[in-house]
Each structure stands twice: as C-alpha cells, then as structure tokens.
1. For structures 1, 2, 3, calculate distance in nm of label points 7 Å out along Cα→Cβ at positions 149 and 165 and state which one comes out highest.
2. Given 1.51 as the derived value for Cα Rg over 2.2 N^0.38 Å, for residues 93-156 alone, which of the supplied structures 1, 2, 3 does it correspond to?
3. Work out the source of -18500 here, i.e. which of 1, 2, 3 gives that when helix-only ellipticity at 222 nm (-39500 (n - 2.57) for each DSSP H run of 4 or more, over all residues; to 500) is computed.
4. To test your reading of the models, identify which of 1, 2, 3 gives 1.00 for Rg/Rh (Cα atoms, Kirkwood Rh) when calculated.
Structure 1
Amino acid sequence: MDDVFVPYKNHDHIEKVAADFLHKYHPKDVYPTPIEEIVEFKLSIDIIPIPGLHEIIEIDGFISSDLSNISVDEYVYKHRQGRYRFTLAHEVGHAIMHEGVYRHRGFNTTGDWKDFMETFPENEWSWLEWQANQFAGLILVPSHHLEKRIKHHSKQIKALGIKNEAVAMDRIVELLARDFVVSREVILRRIDKEKKKI
C-alpha cells in the first residue's frame, strides 16, 4: 500500500479540530463527554461488540472503511468503561481526520482490517495513530475542564494536609480519571501535554 499518505496534523491543529467537534456535537460542554451517545445518535455510527476482538487482531476496536460502524472488543465494551470510551473517541478521530485514508479501502471485517493494517506503511501508521490518540484525549478531557478540576482537586488534597507531592499527584490523577471516565494514562498524557502544574 505504497500510495498511503497521512496528512500532517500537529497538536495545535488537532486541538482546533477537537474544539470544533465538541462545539458541534456537544454544545452543552459538560463532562464526562457523552462519547457513546455522540457516536450513535449524532454521528449515526453503529457500535458493534465483538467477542475476543483483542485476541484476534490485538486491538480494542476499529472503524470500518466506510465509517459506518465501530467494532469494539466485547470485554472492553462491557467491563472497561474508560478504555471503551477512549476507543470510541480514537476511532471517531480517524473518521474526522482520516476519511481520505479510510474511504474506499473496502474493509469491514476483522480479517479485512488486519490485511489493511499489515500493508500500511509503519511510519504512516504511527503518525495516524498518534493523531487519533491526541484527538481522543482532547475531546474526552477538554483543556478548560482539566484546568478547573486540577485546581479543585489540588485544593481538596491540600486541605487534607497531604504534603508529599508524589502522593498528592497520584490521588489527583485518580480523581481526574474518575471525573472524565478515562484511564490514569490518559490523564497523565493530557497533563503532560498541557504542562499543567499540580
């Protein structure tokens, strides 16, 4: 698949795309972002749980080449809410930013997707995934909400008399993960990217 080219999109560009997306599909601007409802009811994308998807192709989910459905590992769908939400947001990122890469590639099944992925140039694939990850983090943990919640939880932690910075940081990250219904890893990446000081 030598003709694959992933357009350059830096973090600032993706941040604007994410802000536009939220303005259009989630104008109420409350958290956690209702990504499942946006996917199903506003984007009209079907969500299809597949038993053992991760064991078959080592991913939590993928969007079909016609962008009409997102297949997701059934265990993640049922038991890993933060991971499930991130998977949906990640795949929506592909739909929004990579339509030209996905359309007309003709994959809908797990086997088709695996064939598509295996012929995708590694350097382009890494870039594609980085962009979708950035988008997902930005729509699930919007900057303005993150900043406010960091301040809120920092104040709470200080009021408890917790002075050890590592302990305070660990607790704040845990509370933020609950606020936004994402994993700790997503919160840590967002804090690092935003250079927020706790």
Structure 2
Amino acid sequence: MAVWAGVDVGGRRKGFHVAVLDEWRIVHGPVNVTSVAETVDLLESLAPEVIGIDSPCAPAAPGARSRACERRLAVAVCGIRYTPDADALVEGGSYYEWIRNGLALYGALAGADGRARRVVEVFPTASWTRLGGPRGSLPRGAWSAAALRSLKLERLPARRLSQDDRDAIGAAWTARLCSVPGAIEWFGEIAVPA
C-alpha cells in the first residue's frame, strides 16, 4: 500500500508533527516527535512514496532576504514568511530555530545510507488556500479545519487537532498530490496543489 507523509517542523521544544496518509485516510498520526533522528526513524519505518516537509529546504542566496520561489508564491497564492540567507538564519537566534531544525531534517533524510527518498518542500498555508479558498477574516484554525474537512479523509483522530497536526496532514496531502500527474504547481522547490 502506497503512503505519503507530511512533517510540520517546529523548534527544538516543539519538535516535529508527522502525519501519514494512504489514498483517502490517515494511516498514522498526526503525532509529535521530538528529534530529527526519531522523525527519520518513524518515516523510514512507514516508507512513504513522498515526504512533504513544511520548512524551507534551503536558505536564500548570500546577502538575500528571501528566495525567488517564496516571492513568486506570495504573489500567486498567499503570504509566506521569507527565508533569509544562511548567515541571517544563524544570527536570527531562536526565531529561525524551526528553519534550522527543518534543514537538519532534510540533511538527515538525504543521509549517506544510499536510500532514495523523494522529499519535497511544502507550505500548508498555500495548500489550504488552494483547497479551501483564501482565509479572509476567518481565524486560521477555523479556516484550516474547514479546508481539512473538505478533503473527506477517513480516520481523522477524534481528538481536537492542533494547527501543527492539521499542517502535518496538509503537508502529507500535498506530498500525495506529487504522485498525481498535473496535481501540483511548482514554485521553484515548493510544491502547492494546482
């Protein structure tokens, strides 16, 4: 059975939220995982076709304050927090901790074990915008929850999902669409539902 994974990346304290889907249902999670190593172990145990990571896959070019793909996405779909260059990521202290954590995850998934993995950068806010329409004046939680319900996924947890949980599911849904011809619009490295 083919499955697809989504990872919402946080800082060291928050860790990672991981969700895994098959064609129409949640098969694992969403769960909170604390470290890069544990996240890689979990993903390897589930063997997803594509892993969607809600974090930038690379910093901006030296001296730049954003990436061209982010600027294009902001004009075409919705606003996005821009990713600065590597020096600013280090100098930015705890604010950019989640991006540094995401870069560590990308690096670990690309590891030296020789295993081929398809890992894509996703942005669940753009996915929810494409799937459920612009947010407008709705609170983010209500808006993303409505967009998630529109997917009609089976086996949604009975518990109330956090925004991180919903974003992990949105990342997995976007990863799933990467396996469907014509279902993704690419903004440079960022996969967004077409």
Structure 3
Amino acid sequence: MHTVNLLTSLVENHQVLAYVVIYLGLIFEGEIFIISTGILAQLGALNVWFSLLFILLGGFSKTILGYTLGKFLYKKFNHHRVFNYIKKRVYAVLPRFKVKPFWSIFISKFIMGANYLVVIFAGYENVDYKKFIKAEVSSTLIWAPLMLSVGYFFGYTALHITREIWKFSMVILIMFIIFVIFDKFISWVFELFEEYYHGSR
C-alpha cells in the first residue's frame, strides 16, 4: 500500500522541475495547477513561498503574453469568425466589458475558464494597457494566494481522512468537483445579476 509519502518524496527529488511546471502551468492553465501546488505545499513537498512566487510569475507572464497575442490576432485575423464566438462568450459572462473593462477583467480572474478568453480579448479590443495591467495584477495578487489556500485546505482535509495515495487522490478529486460546481454556481448567479442590472438600465 503506497502512502502520500511516495508522492511527497517524488516531488521533493524533482523540485526544480516542479517549479518550472508550476510556472508553465499558470501560463497555459490555472486553477488545477495552483490547487495542486497548494496540496503539495501542505504535504511539505514544496515551499509555499517559492510556490507562490512561481505562481505569480506564471500568472503575470500569461497576462502579458495573452494581451500581446490578442493584439497580434487582431492585426492578422480581425474578421475571423472565431473572434465572433469569443466576443459572444465574453459578453455573455461580462456584458459590461466595453463600458467597464477594468472590473470585467478583474472579475474574470475568479470565473474558471473565463480569464484566458478575456485576456486575449482585451488585447484584441485594444483595451487601455495600463488599465488592463492594473486589473490583472490586482486580481492576480488576490486570486493566487486564495487558490493556493484552497489547495492547502484540500490537502489538509484529505490527509486527515487517509494517507493511502489512491484514496487520498479520490478525496481530492471529489473536493475539486465540488469546488468546480460551486464556482459554476457563483458564475451563474453573477451572470443573472449582470443581466438584471444591465437590462434594468
């Protein structure tokens, strides 16, 4: 029977690679990597402060790269139907994006799957760069420690239920599914609020 000590030892022996994966993971994904990092930090496999540093670096890199990609895509493919789809998706979740881009960008950080589209779309729509950076940096400084804490809590809770690696993983998976459902529910409530507020004006 393998325990979580096996996972801890594996990550401890490849810490440099783990931090590189965290950095790249934050550029291309987000919540899964940061929550997993929080779990590993709770197990003692990673240093929580180094982890947070690489999470922030990855998040800020994604911010700059995403905006730059959006501007590039506008120059090359500004009439492509893919961007009509992205535009509909962004405005469905954040109908006041054009009117209040700062708050739309800020809030998108806390909606799973939304921020990546919003960051690229901000570049595509040529949102004021200073306003964009201010929104992204301020939201990331809140979002990163918050998600890391969620992962830390997941690890703490699962460890108190079992130390067997497969059962531990199942507990983590169940908690993550509950977290996703909760996030989707909050996003749905926010969309309803935005529709009501936007429609009542």
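Coordinate-derived values only; no laboratory data. Computed from a prediction, not measured in an experiment: that's the story for all the values here. Cβ atoms are built from the backbone, for glycine too; each structure is taken alone.
1. Max of distance in nm of label points 7 Å out along Cα→Cβ at positions 149 and 165: 3.
2. 2
3. Source structure for this number: 1.
4. This figure was derived from 1.
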